[in-house]
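Have a look at these structures, which come just after this line.
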Structure I
Amino acid sequence: MSLLNRRGLLAAAAMVPALALGTSAFAQSEVTITHYFTGELGLKALNEQIARFEADTGHTIKNSPIGHEDFKTDILVRAAGDSLPDVFSYWAGARTQFVVDSGSLHPIDDMWNREGLDDVVAKSVADSATMYNGQRFLVPFNYHYAGMFYNKKVLADAGVAELPSSWDEFLAVCETLKNHGVAPIALGSMHRWPAQFWFDYLLLRTAGPDYRAGLMDGSARYDDAEVHAAMAMWKELVDKGYFAPNSNADTWTDASDKVARGDAAMTLMGTWITGYWNGIGLTPGEDYDFFPFPAIAEGVPGAVVGPVDGFVISNDGGNPEGAEAFLSYMVSSTDVQASWTDQFGALSANVNVDPANYNDVMQRAFATVAAAEVFAFNYDLATPPPVAEVGLSMFSRFMDDPSMVDEILAQVADDAAQAFQE
């Protein structure tokens, strides 16, 4: 582990008390796993797939779920204490890169080749999500797409007959909805991350993927004109009253509920919202639907945004063989993948899963991703975790007081530059 990354992990460890840092000897057939699929984020569905793995392989799983927000810090605490489980879920991209650079993960190249996963995982997903420093470390479990999910009845009642494909059309729809007495947009940014999709798309649709990649790796700055321009467009939406009030007081499910009830018309969210809405009785294609984030500047490559959820194997666990069996099974079994993606509201990384397993809305989300020129990891997975913390706080501060956007960006430019050195 490099000194820089050791410092980063230890700094994270100092933030909260260590949880479950002790280790013990496990039976060779037992695989310990920690993950963030809890509550509305798929715990019941994952437990069903784990039960399939146990029944089909003879391995047993010691399952330790941790809440989504707590997980982000807890896993770094455990890495700093050399007490990671055999397997843990993680987000592909900069977060996995950060833990790979700490020396905490077990490479899976041999398993990948032995199990023939080149014929299982979509090449585009494998190329972007599994390789770090020239080796494979992560097996994708699913991926998501962030789009504008909306209440069909609310738009119809407001007289919106055509879904917007350009920015001017989007602004016109927002004005129509506002005049009809409905909040056009719900955002639940209590935990900060839901706001990132607005920043992602506004920057990608204006400055483009290459500039955005430079901002993510530190070669561009947050006080650049490109960032100011994207934030000015976001500020215009807030200033015109298009967002439901008090975004930072709501979670993503609160915002989703506002749209489901008809208190707001739409929300920019990942496809996991479909699993949540289906679970509370909404019907895809009848009660809700989605449209892609509108185009803004001509000549900018069309990009889609989303996360790839995966599983990795730690160097601390006592059962690497069982861990490899778990990773291979969870992505290779088409039954597991079809059931999981249906319940969780995700898209499968397994090319052998029949798209007919998806509902109508998810089939069109799948087609939207397939047609995109660029698949970009969402903000907090595209930039190193210390920088992501700076940016996520920026979004929260902005939603609290958009009038401070220039001062916020000036401060964030310096804070991000410093964070890139951590």
Structure II
Amino acid sequence: MHEFTFKNNEFYCENIKVSDIAKKVPTPFYLYSYKTLIDHYKKIKSAFSSIKPLICFSVKSNSSLAVLRALVKNGAGLDIVSGGELYKAKIAGVDPKKVVYAGVGKKRDEIESAIKFGILFFDAESEEELGQIEKAAAKLKKKVNVAIRINPDIIPKTHKYIATGKGESKFGLDFETVHKIFNSRWKYPSLNICGVQMHIGSQILDAAPFTEAIKKVLEFLKEYKIDVEYFNIGGGLGIVYSIENPQTAKSFAKSILPLLKRSGLKIILEPGRFVSGNSGILVTKVLYTKRTPRKTFVIVDSGMSDLIRPSLYEAYHKIVPVSVPRDSSATAEKVDVVGPICESGDFLGKDRYLPYMRPGSLVAVMGAGAYGFTMSSNYNSRPRGSEVMVIRNKFYVVRKGETYKDLVRGETIPKVLK
């Protein structure tokens, strides 16, 4: 599942002790396993090899240049949702014809930049957005590919904040509006409306909602005789954080491949969490242990500014000591692992059983490779930590930790205040 393991009571990333990395890289930091990352990408690629889909990694899940470059070098395309992600995709060396651009709020300058780069297509999410893409394409004298994002009104079992295929969601368009758009393609002479796209949510553990959504979209296309070339089925495959039993890439493919093969369409997948989630951990250091009549708190130097998922989604991340103590004081006790942020919601895990953690002890927060660093912030004026990647028995700092100077970069104090 991943390359983070214990050997003789020491926690390793591939063949390198995490504690050895922490001697040279200040905590907190994110640590990625290259082998895990690529292995998970290849699992998807292998499972769907019979239809040769375009696999576009979801950049929003992890936009580290090293992560993007590693995947691009192994043949992946990229699914982007902003001008900043387009900028990073270019630096990562992606083939423009392996880039799809989603998101409900694309700005005009971002649209023009993507057209100039020559991306495969936009996933359009509203009629007004289609109009903007048409204007930009006409201005640049380009014929631009567009897929229409359909909201299939499917409610998968996942957190409400990451369910994106519900009827009341801001994402995608209802079937009636999509039908109207395809009937009026003539209104967009600079666009080649050649595909449909869907994405029903994230951290989905079984194939049933995907199957239902895919069937609804394909039946819609057949009923109204809508001719398209591409069907982008999005991403959303779940991973193990705790006791989940998610579908494997093989079982997922087995469930939906018959539908996709019968469609005769070119298929695009957009995995994010499935590829990067278990390829990364957050390494943090114990500052204090605080005992109260009701709770014992292990206070660490990382918090919701570094990993917001527990606070935002009540998400569970397994927490393990980097070095397991051997003495009798190592008896596990129930604790809350909390950070230094001035918010009651600042926690990494509640009611966890850990051995006694002395000040300076290291702990690893598992499954942090997706929506970890990308959702981090400078709240409480805290510099963000480094990102590190282990590649073939060596570790590399792929993003330096921020300094206090980085916190004020670009700021000025008006003369009137001096």
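Bear in mind these aren't lab numbers, they're just calculated from the coordinates by the rules spelled out. The shown structure was predicted, so the numbers you read here are calculated from the model rather than taken from an experiment. Cβ atoms are built from the backbone, for glycine too; each structure is taken alone.
Structures compared: I, II; top value of percent of Cα pairs over 42 Å apart, i.e. the largest, recorded for II. Work out the source of -8000 here, i.e. which of I, II gives that when helix-only ellipticity at 222 nm (-39500 (n - 2.57) for each DSSP H run of 4 or more, over all residues; to 500) is computed. The read-out was computed on structure II. Out of I, II, which one gives 17.9 for mean count of other Cβ atoms within 10 Å over residues 81-88 as computed from the coordinates? Structure II accounts for this read-out.
Among candidates I, II, the computation of relative contact order in percent (Cα under 8 Å, 6 or more apart) that gave 26 used structure I.
From which structure (I, II) was volume of the Cα convex hull per residue in Å³, for residues 121-280 alone calculated, if the value obtained is 121? Computing volume of the Cα convex hull per residue in Å³, for residues 121-280 alone on every structure in I, II gives 121 only for II.
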